[in-house]
Every structure is written in structure tokens, then in C-alpha cells.
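Asks: Take a look at the structures below.
Read-outs throughout are calculated quantities, based only on the coordinates presented, and are distinct from any laboratory measurement. Treat the numbers as computed from the prediction; the structure is a model and nothing was measured. Cβ atoms are built from the backbone, for glycine too; each structure is taken alone.
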Structure I
Amino acid sequence: MNELADFAARLVEEGADPVVVVSGELDAASAERLRGVVTQAIGRATGRVVVDLGAVEFIDAAGVGALIAGQHEASRAGCRMVLRTPSPRVRRILELVELGQAFPEDVT
């Protein structure tokens, strides 16, 4: 069985901001794939990268780590990584590991 069957990350353009649309389970099996797509988005960004987590059903420590790595990479590249519509489950995990305020949210 394909471990990534329940995961997708795709890069779309929305105006000036690249958006990484993520769905499914963000875990140890999918974290590197997310990091790769975020890296592509950072390469296209002029000011910020949006990571849309609205369709993420599950996130574990590896998924959180991928978000943190993306945020650090964006900062080194001179842009910001913001989260869009994190699901209640994702928001709760970020709060539990005390990262709820560490990731700015896209409000547009």
C-alpha cells in the first residue's frame, strides 16, 4: 500500500503569493514531500508563502517539524510563511506544542 495515498501537496499561484495546498495526513511519511513543495514555493515567493491546511485531517510531530523547517527556510530567504485555514485538529496540535502563535495566519 502507498503510504502517501492519503496525502497531497500542490503548489498554486494566487496573485503574488505562491500557495501550497495540503490535504490528507501530514505525518512522517509525507513530511519530506511537504518540505519539497514549500521549498519550491519559497523559490517563487516575493514576500510570503501561504500554506493552506484546511484539508489536513491529521498532523504528527514530523508534520509539525516540516512546518517549522519551512518557516525557517522562508525566513532565511527573506520571506514569511503563513498558514491558511488550519483545521481545528491542526490548530489544536499547534496549540498543544505551544506553536499556536508561532505561525502567522493568512486572513485574506
Structure II
Amino acid sequence: MTIAFRITRDSVCMGDDVDAPHELVLEVSAGDPEAMLREVIRRYPLASIAGGKATWICEVGGAEVAVVAQQWTEPRFIALPLEICDGAEIHFVYHAQRQPEPFLKYRSR
């Protein structure tokens, strides 16, 4: 069984606005929420920026669930939903080159 997600992200600059909201529908194998979100984050093309230190907050249905940083190899989860339904909306909020660690400190479980 697969679950489909509607995924969007913020733009990183004016030239990036051309394709806003950068929508993509991805299907992933149903499983535990963390595994599904890791797969989405791995497959969804977040914009890379010069300097290599973009910070993103991953939201599922408006709730913050993970911090994704360009300089990290893996996302760091803040809180995970108990389940994720088919058709769930995932949005990545861009936080420029702000350090990602404070997002974990103030949002962690």
C-alpha cells in the first residue's frame, strides 16, 4: 500500500518564485510516520543555496515535525504525528542560512 503526499516549499529567492509553490505529489510505501517522512525528505528536491547552509522546517498539516539543514546528512525530528493519512500536505518553510540547532532547542519534544 502507498500513501500520496502533496509537497510544497518556500522559494529561496526571486528567481525561484517562477515555479512557486514547487508542488510535487509523491507516493511512498505506507509505514511508520518517521520512515515515511525520511523517504519524502530524501526524494523531495529542496533548493540548495550558495554557502551550503540552508535551513528548512518540515511541516505536516501545519505542524512542525522536523528540521532539515543542507549541511546535515539526515533530518532531525521535533515531533512525529501518530499517523499520516493519504493526501497529507507537507510544506517546507525556508529559514535562509540561520543555524538549525536553535530550532531544535526551542521546538523539541
Structure III
Amino acid sequence: MTFISLHLNASEHPNAKGVEMFIPSEEHPYHDLSKHFGNKIGQVLNEKAVLNRGMKTADFYVLKNSTCPSILVELGFMSSPQELEQLTSETYQQSLAEYLAQSISHYAR
């Protein structure tokens, strides 16, 4: 079992773009497995030429209280007019869903 929390990001800077991932801190019992999963997502994003802002640790409630490997994925910035247009496109949403499904498949192997 793995927990994935999907979100949309925002910034005061309209030029901020890309996918950002957060995993539990190093003290969390599932940090290493969460990091492994994040690396799989990052690999697929890079293969598909999606801007990847990388993976960071965070003390978000959903991560620090998880009882399994977990990742929070910010799929893009609503505050970027260009990304907002993409994020509201059904075609782009489908592509992101397929990229995440592919990442899950790679992780589960």
C-alpha cells in the first residue's frame, strides 16, 4: 500500500511552474520507500519532458501521519497562466494521470 496525495500549487510569482513532490522526513519509518517512489515519478516526468522541480521532505500532516510509504505531488501552479491553461485541459489531465499510473507500475515491480 502507498499513499499519494495530489494537489495544485500556487505562488506569488506567476512564472513559477512545474511538478513538485514532497515526502516524509528522514525520521519517518517509510522515508526511504517514499523516496524510492518519488524517484520513479521523477524518472517518468523527466522522460515525458514535464518540468520537474524535484522532491523535498516536508512535515505535512498527511505525510508525517502516514502508516505506509507516502508522497504529496503538486501537479503544477494555478498561479501560472500557462500552467493553469494546461491543468484545465482534459488532454493534459489524462496525460498526468497516465504518467502517475506508469510511475506506480514501475514502483510496484
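Asks: For the read-out relative contact order in percent (Cα under 8 Å, 6 or more apart), a value of 31 was computed from one structure; give its label from I, II, III.
Replies: Numbers: I: 24; II: 31; III: 42.
It traces back to II.
Asks: Separate question: When you work out mean count of other Cβ atoms within 10 Å over residues 54-61 for each of the structures I, II, III, which one comes out largest?
Replies: Largest calculated value belongs to II.
Asks: Let me ask something else about it. Of the structures labelled I, II, III, one was used to calculate helix-only ellipticity at 222 nm (-39500 (n - 2.57) for each DSSP H run of 4 or more, over all residues; to 500), giving -4500. Name it. Show your work: numbers first, answer last.
Replies: On the way: I: -11500; II: -4500; III: -13500.
Corresponding structure: II.
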